[in-house]
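Computed from the coordinates by the stated procedures, all read-outs in this text should not be read as laboratory data. Owing to the predicted nature of the structure, the values given are computational and were not obtained by experimental measurement. Cβ atoms are built from the backbone, for glycine too; each structure is taken alone.
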Structure 1
């Protein structure tokens, strides 16, 4: 399992911390900052899910007038995982 930390851009959360196992499943996701309840829910919903599936679901999601969101930033972080 590999551990990652991603610095977000354009959102209330500042960092996303997560692990990806050898089967591309997501584990132990934590958002630093942001809307606590919503981000805890995202963390629970993505636990054990396939990385590419979550990218497809979350990519492009916006927050209010912003061109991105915490969920979109998580998709971007997952895209950077090789």
Structure 2
């Protein structure tokens, strides 16, 4: 399913942050792509010492790929993206 914007895809990112020192860099990346972000939910799981973040985006495939690559390069941060079928 494509979004109303031609060439855009709807995707959901699952992000696990195990190193809170990377939070500033992660937020910088998310701010860089803010125009594509539909919504965001963060859950601090203090018992395990991690943060779980889900992000819904509406963006061209190339932007989704670039965003997940940048996030995935952060130490202590794991990201997976699921895209809606075209």
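Odds and ends about this structure:
- Structures 1, 2 were compared on distance in nm of label points 7 Å out along Cα→Cβ at positions 7 and 47, and the highest value belongs to 2.
- Parent structure of the calculated result -10500, given that helix-only ellipticity at 222 nm (-39500 (n - 2.57) for each DSSP H run of 4 or more, over all residues; to 500) is the read-out and 1, 2 the choices: 1
- If you line up 1, 2 by relative contact order in percent (Cα under 8 Å, 6 or more apart), the top spot, with the largest value, goes to 2.
- Which entry (1, 2) yields the derived value 36, 21, 20 for Cα extents along the principal axes in Å: 1
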